[in-house]
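Q: Each structure below is given as structure tokens.
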Structure 1
Amino acid sequence: MKIEKKKLVEFLKKVKMEGTQGISECVLRFEKDGLKIDANAAAKQSRVMAWLKTSAFKEYEELGNVGMNNFETVVKVFERFGDVLVLTKEGNLLTIKSDNKKVDIELVSEDFLEVDTGQPNLEFDDTFSITAKQLKEIYADVNMNKDATLDIVTEEKKVKFSNTGKYKFETIIDAPTCKGNVKVKFGEPLLESTSGLTGNIEFSVKSDYPARVMEKTDDSVITMVVAPRVEEE
């Protein structure tokens, strides 16, 4: 199996998320229609479901399941190679080759990993589109403060983002599909799980309810589900 390193690493970096939401272990499922990864953050505040289509690969092979721990380090191992990676699996070893270099990664039995597959059954009241660039700008505003929360409020055909803290920013974007009346608050888990996304994003919300954040490209679909911040009475 062959793939450009850049394509695989960019995909895996988005999947592994960041900070407290970082994925430490997962199963890479090389299925008939591509590579799929479903994983929960150890903090249990976010979940990622990702699919890298066969179209992303120069040559594709259905390798089956590949169990990984120390996932962040594994991604860094992929980065150590040249432009095109060759992946093979034999027994409990995944071998990566490129040019004159190779490495064997010992795989972990799924019996020792927390594996949770399938899409959660969620329903939303509003869905809108936003670019990764717009989202990063909003997150940068939030991060001007310490321990701030991000409030998302939908109105008819628009969405308002605002944050708590000393520097209270407000950003309004057009959202032709929104009906309005959704109010939901998020903390760091939203920022840490979705800040690695780079494309056009579909954002689905409901009041005091998890958000679904989905990025679709020609070669991949990555979906995060993130728990809201619920204020205690």
Structure 2
Amino acid sequence: MAEEKDFNQILEEAKEAYKKTLNEGYSDFIKEVADYQLEYKPEHPYKELNKGWELEWKDFIKYDQDLHWHFFINLIIFKLKKMRAWFSRFGMTAESERTQIVAEIDEAIRLWNYAIETDFDEEVMEWSKKHSYRWVEIREYDGNIMHSGKVLYKTSKVREDKESSYNFLENKEADEWCKANGHKAYKDVIYSYCSKWDYEWNHWIWKYKLNKAYKKEQEAFNAFFLYISKHFRGWWD
């Protein structure tokens, strides 16, 4: 019978497989990027070397990552703020035009901050807490990350609403049971975090509300990119 693997072993094997993929494909990746550098190399009228490129970019660009959208967005926001800092100080165009550019960039940044800082589904999630209850099932840990082991103990069901100090991911009842019965979480037992609606129709109401919240979030992102698309061609000196 094949030896059962625990979660940590599976995770380490996945990391090693990922490293192997990187080592085998990185040189080909660099060749492709080199082609893009030639394709998008600045030409007239932007060919003049930025002598301050290291001071302006080094500490930002050295953290470049292609594996997450967050750096892509940070790149845009960093560039917008960098352009704003430039136009607020320098330029050969009239001061009134530069003031207008700065105001437009400020608005673009404001739109992004609103989109990224607003918790659009906060009210929906608070509503769901009032219509559901949660508990922890302590199961035998057999190395299967699907939580299929035998249930040893179930904690009491608790509503997670504003009036409750209940922290779903820090279940004291489960911890105390493990301690009293000689078990250790994620060694010989594993916690399965469970939840259930008080009434099934509230599940569908929640999905409807959540969909509306996500639409508002998307509209906020759309407003940011649409604003840039309408104004960016005027941001030049």
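Q: semi-axes √(5λ) of the Cα gyration tensor in Å computed as 35, 17, 16: which structure among 1, 2? Don't jump to the answer; show the numbers that get you there.
A: Values: 1: 35, 17, 16; 2: 50, 29, 15.
That value comes from structure 1.
Q: May I pose another question? Given a value of 91 for volume of the Cα convex hull per residue in Å³, for residues 128-199 alone, calculated from one of 1, 2, which structure does it belong to?
A: Corresponding structure: 2.
Q: Comparing FRET efficiency 1/(1 + (r/R0)^6) of positions 48 and 208 (r between Cβ atoms, R0 = 35 Å, to 0.05) across 1, 2, which structure shows the greatest value?
A: 1
Q: Looking at structures 1, 2, which one was helix-only ellipticity at 222 nm (-39500 (n - 2.57) for each DSSP H run of 4 or more, over all residues; to 500) calculated from, given that it came out as -19000?
A: The correct label is 2.
Since every read-out is calculated from the coordinates, none of them should be taken as a lab result. These figures come from a predicted structure and were not determined experimentally. Cβ atoms are built from the backbone, for glycine too; each structure is taken alone.
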